[in-house]
Each structure stands twice: as structure tokens, then as C-alpha cells.
1. Taking distance in nm of label points 7 Å out along Cα→Cβ at positions 158 and 246 as the criterion, which structure among P, Q has the greatest value?
2. Can you rank P, Q by distance in nm of label points 7 Å out along Cα→Cβ at positions 38 and 254 and just name the one with the largest value?
3. For the read-out distance in nm of label points 7 Å out along Cα→Cβ at positions 286 and 310, a value of 2.5 was computed from one structure; give its label from P, Q.
4. If mean count of other Cβ atoms within 10 Å over residues 150-157 computes to 19.1, which of P, Q did it come from?
5. P, Q: which one has log10 I(q)/I(0) by the Debye sum over Cα atoms at q = 0.07, 0.09, 0.11 Å⁻¹, as calculated, at -0.28, -0.47, -0.69?
Structure P
């Protein structure tokens with residue numbers, strides 16, 4: 001009697017910035033992937049600074065990672081011996097923070113004698129959408145978060161062509177800074193989104209950045225300056241939030257739609273922390289494109305997305321990573 005193939009449980013770790021994330025996914029023999037657990041500890045210590053303090057982030061990862069891994073295994077109903085592969089973010093990110101999860105993941109894989117896969121943070125964000133739909137190339141991928149605003153064409157699995165990127169601030173960073181300017185708190189994405197529901201999106205006449213460009217880049221520094229001037233002129237926090245959100249969403253959606261038309265892609269993956277923004281989701285829903293967003297809890301940095309990236313690497317037949325690789329602050333994803 002032949003033994004039936006068993007599912008593979010993959011544990012993913014992300015400590016690239018200020019969230020300690022551990023997730024578990026199950027890769028079935030037929031290729032289906034299921035998220036079994038996703039536990040994230042979001043560090044509150046940075047709120048008093050209005051941004052992430054790298055040294056404090058690293059220390060808190062060290063203090064929390066054991067607990068978060070235990071919580072993830074408990075949520076999945078597994079013991080550590082049930083894990084068949086480990087994936088951890090190796091970059092890009094804050095090097096000190098990355099090293100915590102990377103070394104933890106390598107040690108765990110070595111102790112369990114299972115394969116280890118070093119994962120690219122942006123590829124993790126892209127494959128977070130695999131929790132909602134099977135991702136089959138070709139498609140476009142917009143990764144929009146506090147540290148990244150990148151638009152990739154994915155002509156084939158594992159191949160990423162950079163189509164456009166921010167020339168200055170990331171979109172999420174701009175949300176944070178405008179929220180701080182308006183006194184709305186940190187992190188800025190949820191604060192802006194909530195305040196915008198009480199404001200007039202036409203109150204401040206922000207111009208769409210880089211409108212009329214032939215390429216597909218993004219820019220948010222001009223919006224920040226315009227927000228500062230509007231704040232000084234007496235714009236209410238709610239009107240400032242609504243107007244800024246309208247302009248930011250407009251440039252993200254319009255640029256992505258033009259890129260889809262230029263490349264002939266009909267499917268777009270939108271991921272990263274800013275992908276949780278309701279106005280952005282509504283605007284993309286009106287484009288006529290097939291837009292795939294990550295599932296609940298998978299927009300911001302998390303370990304499940306890294307486990308999903310690990311599952312994709314295993315399905316594609318990529319070899320396991322060597323255990324002597326290091327963390328990288330700057331790691332371009334595009335390979336063309």
C-alpha cells in the first residue's frame with residue numbers, strides 16, 4: 001500500500017521593521033496553500049517618536065519572538081516538530097531587526113533538520129495575495145507600504161520587472177508624515193483613513209503628482225509640502241486627511257491602470273500596508289481590472305506572507321538557502 005503524500009507545514013518569520021511576525025501555512029500535495037496561523041506583535045514604543053527607532057525595534061524583536069512563535073503554533077494546532085520547512089525575511093529592511101528573525105529561523109531549521117528559505121520582503125508582500133487567489137503570471141504587482149512603493153510586471157513566475165517606483169517618499173511614509181502634521185497620531189494610514197470619513201476630499205485642491213508623465217513612477221514629496229502649506233493656511237485635520245487621501249489614491253490607481261494598459265495585464269496584485277486603505281480598494285474596484293488584495297491581516301508586515309513566499313519557492317523547485325547568508329538592508333527584487 002502506497003503512503004499518500006502529506007501536506008508540508010511551512011513556518012514564516014518576518015522582523016524586517018517594527019512588527020514581529022510569525023505565520024504558518026500548509027502546502028497541500030495538489031498545490032493548494034492554506035494559512036493556518038498568522039500572529040503579529042506590533043511595537044507601540046515607536047509612537048512617541050512618530051517613526052521607527054531601529055535599535056528599539058531590534059531589542060523588542062528579541063524579547064517577543066519566542067512568544068509569537070509559540071502563539072502561532074498554538075493557533076495552527078501544531079507542535080514545532082510538525083514544521084517541515086522554515087522561511088525568514090533576509091531583506092530589505094532594518095539590518096538589526098532582520099537579523100533577529102533570520103538567525104532565529106536558521107537556528108530553528110537547523111535544529112529541526114528541515115529546509116530553510118531566505119525570503120525577499122517584497123516577494124512576501126506579493127504572495128500575501130496567494131491567501132485569496134492562486135497567483136498565475138502574468139500580472140502586475142503594486143507593493144505600497146510605509147517603506148516601499150514599487151510597481152512590478154511579473155511576466156513569468158519568479159521573474160520581476162520594475163515598471164515604476166517612488167522617486168522620494170514611500171506612500172505609507174507620506175501618510176505617516178501628513179498624519180503627524182495634522183495631529184492625527186501614528187501609524188498614519190489608519191489615522192488618515194478614519195479622519196477622512198469626516199472630511200471633504202475636495203477641500204484642499206491637491207494636484208495629482210507626475211500627472212502627464214510617460215513613465216510609471218510615483219512621487220509624494222510634493223503632496224507633503226502642499227499638506228504643510230494647507231495646514232498652515234488653516235485646513236482642518238479632517239479636510240486635510242480626506243484631500244490628501246484622495247490625491248494619493250488617485251496617483252496610485254491612475255498610474256497602475258496606465259501600466260496595465262501598456263503591458264496588457266488584466267490582473268493586478270495590490271499589497272502592503274496601504275493596500276488596507278478602503279478608499280484605495282474602492283478606487284481599484286472601479287477600474288475594471290481583476291485586482292487581488294491580501295486576506296485579512298496580511299496587508300501589513302507579517303510572517304504568513306513569508307511562509308507563502310516560501311511555499312511559492314518550494315513549488316517552483318527553488319533550492320533551499322544556505323545557512324551562511326546575511327541580512328541585507330537594500331535588496332532589489334527586480335531581475336530585469
Structure Q
């Protein structure tokens with residue numbers, strides 16, 4: 001079932017600059033992430049809320065960080081949820097355990113990182129939410145490991161892709177929106193991103209969320225995640241892999257074959273979209289059929305862009321609670 005719902009009111013895109021007292025308290029946890037060995041990584045993550053409560057795993061995108069969820073996590077913790085926000089591979093305090101491990105950013109690798117983290121934390125099942133890379137990763141976990149995902153919240157809906165699908169050219173206007181993907185395909189692009197990481201990422205923030213008037217301190221807080229020694233390698237590999245310009249790893253081949261079939265998502269799900277999302281994204285009607293379980297969609301008004309959890313934290317937190325309700 002597809003429900004296109006526009007709220008009567010929505011969080012203004014500038015509100016994330018002014019955290020609530022609960023969010024300010026939660027922010028203290030973000031200053032000292034926990035660390036745990038999980039799979040090929042030592043994962044840096046923040047955890048707030050009661051340790052025995054319903055787990056919620058929130059996944060950030062590119063070029064963002066765990067700080068996209070500072071306010072969301074405070075609101076969910078106040079509602080009694082155990083909220084876990086990991087740095088993705090190549091970000092923040094997450095590190096590879098071995099220098100020999102490939103710095104691989106393909107979609108299957110990121111998804112299995114989440115399963116490894118859940119195993120390390122002894123979490124059998126969680127509500128999983130995300131945007132951008134995080135939404136794709138959450139969607140893969142929901143599609144291929146539904147027993148591990150109680151419910152899903154995904155910004156911009158169904159983002160699972162494949163190298164085969166990405167071989168099909170898009171219309172020129174759509175290709176233009178992916179300019180950075182083609183830039184990253186060149187050695188000049190890799191060198192340019194290495195030399196100008198923060199300026200590049202700030203430009204993406206501005207174009208992906210054109211009405212979000214974020215403070216310099218907001219960006220600087222997130223930019224700490226971009227100093228990871230593997231950051232550029234992971235980003236470049238992710239986009240080159242999508243275009244078939246970089247090899248994946250054999251260990252993920254079976255997973256990628258399943259993802260290439262565009263599997264349906266059967267778990268209860270809520271999808272979100274901002275009315276001012278400047279990043280490439282599909283119309284919600286284009287992916288509604290991929291969600292075959294209990295399903296709702298909300299398009300948020302008020303100038304909400306791509307970094308939806310940080311721009312509209314109340315709406316994202318409400319979607320997590322709504323998805324949990326659909327699962328009951």
C-alpha cells in the first residue's frame with residue numbers, strides 16, 4: 001500500500017542549528033564514540049538510550065557523519081529506544097583491522113558491516129534507518145536479511161542498485177546531477193578530492209540541501225569524520241565501483257548477484273522525502289511497489305533537503321516510531 005502524505009507542518013531546515021536541551025545532553029555521547037571489533041573493522045559508534053530497550057540503528061550518508069542524528073537520537077532515547085549510530089567504513093573513528101584489507105566501498109560491503117556490528121553487539125534484530133549511503137545500506141539489510149530488520153526507515157526510498165543497471169545511460173539532465181560521480185572516475189578527480197575534501201563536501205551540502213542554512217560549526221563538526229585515513233579511498237571506490245570502473249571483492253559476489261535482481265523489501269517500512277532535495281532521487285511513486293510489506297510514505301514540506309535527519313529531526317524520529325508501530 002502506498003500513502004503519499006504531506007504533513008500539515010514540518011521542521012524548518014534551519015532548526016537543526018538550535019538543538020533541544022535533550023539533544024545537547026546527548027551530544028556529549030558523540031564526543032567520545034565507543035569502539036568495537038566487528039568483521040573487518042574496528043567500528044566507532046555512539047550509543048544512547050536504555051541499553052536493554054528496542055535497538056535502533058541509524059546510518060549516515062556521504063558526505064555526512066553520525067552528527068546528522070544528534071537530535072534524532074536524543075528524541076528516540078527520550079522515547080525509550082536504544083539508539084546506535086556507527087561511523088561507516090572510512091569515516092570518523094572506524095578503522096580497518098588489517099592494512100591488507102581492500103579499501104572497498106561497494107554496497108554489499110557496507111551492508112555486511114552492519115550485520116557484523118549487530119553480531120558484535122549481540123543484537124538479533126533492530127529497526128534500521130538511514131539516508132543516502134545509509135538508506136541504501138539499510139535497504140539492503142532489510143531486503144536480504146529481513147530477520148535482522150524489524151522495520152525500515154529510508155530517505156528517498158529504494159536505493160539498491162547494481163553495476164549492470166548503472167551501465168544504462170540516463171537522460172542528459174539526469175546525468176548532470178551525477179557530475180561528481182564522473183569527476184571521481186578520473187585520477188584528476190581523486191587528486192582534487194584529496195586536496196579539497198572539505199570544500200568539495202561543503203559544496204555537496206549546499207547543492208543537496210539548497211534551503212538548509214547550516215552554521216559553519218555544523219559543517220566543521222561533521223568534517224572531523226572526513227579526516228579518516230581511508231576516507232578518500234572508500235569514497236572513490238564506491239563511485240567507481242558503481243560505474244564498473246573498479247572491481248569488487250569475491251567475498252561479496254553472491255550478495256551482489258542477489259541485489260542485481262532488485263529484491264523487494266518485505267519488512268514494515270516508512271520512506272521519506274524532502275520537498276527541496278537537490279540530490280538525484282526518484283519520485284516516490286517510482287519505487288512504491290518495491291515495498292511489499294506494510295508501507296507508508298511522507299514527503300516533507302518546508303524546504304527540507306537531502307540531509308533529512310538533521311534538517312527535520314522530529315519528522316525522522318517520528319518515522320522510526322511509526323515504522324515500529326507498523327511492525328506490531
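1. The maximum falls on structure P.
2. P
3. That value comes from structure Q.
4. P
5. The read-out comes from structure P.
A short reminder: the numbers here are calculations on the coordinates, not readings from a lab. Treat the numbers as computed from the prediction; the structure is a model and nothing was measured. Cβ atoms are built from the backbone, for glycine too; each structure is taken alone.
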